[in-house]
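Every read-out reported here was derived from the displayed coordinates using simple, explicitly stated rules and does not represent laboratory data. Here the structure is a predicted model, which means the values were calculated and not measured. Cβ atoms are built from the backbone, for glycine too; each structure is taken alone.
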Structure P
Amino acid sequence: MFASSAAVSFDKSGNALEPASSTPYPLVFQGSELAGVAIRVKKIAFVSIQVYAVGLYVDPKSLGELKAWKAKSHSDLARDASLFQALLKDNKLTMALRLVMVRTVTGEQMGTAISEAVEARLPKSRDADCEKAFAGLKSMFSAPSLKTGTEIVFKRSHGGTPGVTVDG
């Protein structure tokens with residue numbers, strides 16, 4: 001579950017603060033502009049645990065591709081899966097998801113969580129290239145732990161070329 005708020009505040013340096021965790025996000029990251037922030041909350045029994053904050057960055061030259069969603073309210077966007085489908089499928093969009101851990105978890109826990117989130121959004125029948133990429137994604141989280149403050153950036157350049165970096 002992702003929780004987010006339309007009311008974002010800013011720190012003294014001008015960074016946007018994810019409301020639930022106060023994780024700072026610069027307004028520009030690797031040439032792309034901040035489009036939104038949220039927090040990943042994992043429910044275990046009756047307890048909600050914050051796991052990571054996430055910021056979505058989009059290249060300003062790509063923003064024309066998203067104009068259909070410009071007038072939608074925050075609550076409408078939260079209920080409308082079409083924006084997320086467009087973000088995932090449109091290879092003209094240069095974008096980055098910057099995750100910042102707000103809780104220490106094992107690499108295995110993070111790999112499983114990311115895999116489950118991605119797999120739920122993939123078509124049921126996938127080609128060999130997709131399966132290979134998915135297996136590679138799972139194996140990226142082999143670190144014993146991802147400590148609070150660890151940064152993971154998933155980036156897609158124009159044309160759809162993916163990239164992932166952990167702490168830099």
Structure Q
Amino acid sequence: MTAHPLDDLDLLIAVANTAHDLSTPDELRDGTSAAAWWHDLSGERTPNLGSQADVELLRAARAVIRRLGLRNNGVSTDVELGPLATLPLNLILDARPGLAPPAGSSTPAREIAGRAVAALIRWSGNPQAARLKACPGPDCAWVFHDTTRNRSRRWCDMAACGNRAKAAAFRARAH
């Protein structure tokens with residue numbers, strides 16, 4: 001695979017948002033759909049990202065990013081890292097130390113999952129790390145970067161998830 005122009009935050013959000021809710025198709029449903037998603041995102045062309053097990057690693061990375069985003073948004077949730085334990089990552093000690101997947105050592109899906117995990121580890125040391133949030137709305141886990149001055153953004157979209165939550169809270173108080 002060739003180098004991609006995505007920075008860590010863009011990659012994390014892109015991986016996390018490959019399936020928004022139950023009404024939209026999962027872009028990581030198989031190796032072919034994942035390859036189309038990756039091509040649209042990075043411009044890298046590959047006919048298939050790998051086996052179902054390889055694509056499952058991408059889905060596991062997505063779940064970890066979303067759950068950490070929910071934690072950053074005040075939602076208590078468990079983060080299961082076990083499925084990602086098989087990803088090989090190399091320690092890099094240079095001007096930008098961190099972790100990266102070994103080049104050419106695996107399928108494209110495993111390499112992208114490794115990039116996402118390495119990005120997540122690097123991002124966790126960023127002062128802006130707590131601004132990577134996931135929407136707590138029911139059937140939604142859209143991940144976004146909270147750019148509000150006071151770090152108060154809670155919903156993916158106030159007109160959708162935020163409005164539903166506020167209406168539900170109002171109904172609960174009224175009864």
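Key figures for this structure:
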{"item": "Highest-scoring label, criterion being distance in nm of label points 7 Å out along Cα→Cβ at positions 129 and 145, among P, Q", "result": "P"}
{"item": "Among P, Q, structure where helix-only ellipticity at 222 nm (-39500 (n - 2.57) for each DSSP H run of 4 or more, over all residues; to 500) as derived comes to -7000", "result": "P"}
{"item": "For FRET efficiency 1/(1 + (r/R0)^6) of positions 9 and 137 (r between Cβ atoms, R0 = 25 Å, to 0.05) computed as 0.15, the structure of P, Q it came from", "result": "P"}
{"item": "When relative contact order in percent (Cα under 8 Å, 6 or more apart) is computed for each of P, Q, the largest belongs to", "result": "Q"}
